[in-house]
Structure I
Amino acid sequence: MSIGFAVEDMAETIADLEAKGIELLRGPIETPNGTKLAFIEDPNGVEVEFIENLTL
């Protein structure tokens, strides 16, 4: 199970997460079309994805 959220600024989102002591599982990953992805795990083990799409 996973859930995803669109974000406007991946770097800012990652900085906010890290400031709260939340570690990334993976990422940031940039796809060939410019989409950026990052993943964390919530306290229940659910993977949470953050997505920034620069091509929109």
Structure II
Amino acid sequence: MINQIPQHEFIQRVKSLQEKMKKENLDVIITFGDEAEPQYVRYFSDYWPSFESAGVF
């Protein structure tokens, strides 16, 4: 079983990303992950794509 990431951790990750986006004048970040490399999607959603691809907008 894959451990779930605590909600407070997600809040911190999103705040940090929003600060970086503001500094870089970015409106959107898109991440992609699949079964072989799920880390980018999981980092912001705690979703682990298996047998499929996923994106977080």
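Where a number appears in this text, it was derived from the coordinates with a stated rule and is not lab data. For clarity, every value in this text was computed on a predicted model and none was experimentally measured. Cβ atoms are built from the backbone, for glycine too; each structure is taken alone.
Data overview
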| read-out | value |
| --- | --- |
| Winner on FRET efficiency 1/(1 + (r/R0)^6) of positions 25 and 41 (r between Cβ atoms, R0 = 25 Å, to 0.05) once structures I, II are ranked, highest first | I |
| Highest-scoring label, criterion being relative contact order in percent (Cα under 8 Å, 6 or more apart), among I, II | I |
| Which of I, II leads on distance in nm of label points 7 Å out along Cα→Cβ at positions 17 and 33, largest value | I |
| With Rg and Dmax of the Cα atoms in Å derived as 12.3, 39, matching label from I, II | II |
| Label whose coordinates, when helix-only ellipticity at 222 nm (-39500 (n - 2.57) for each DSSP H run of 4 or more, over all residues; to 500) is calculated, return -14000 (choices I, II) | II |
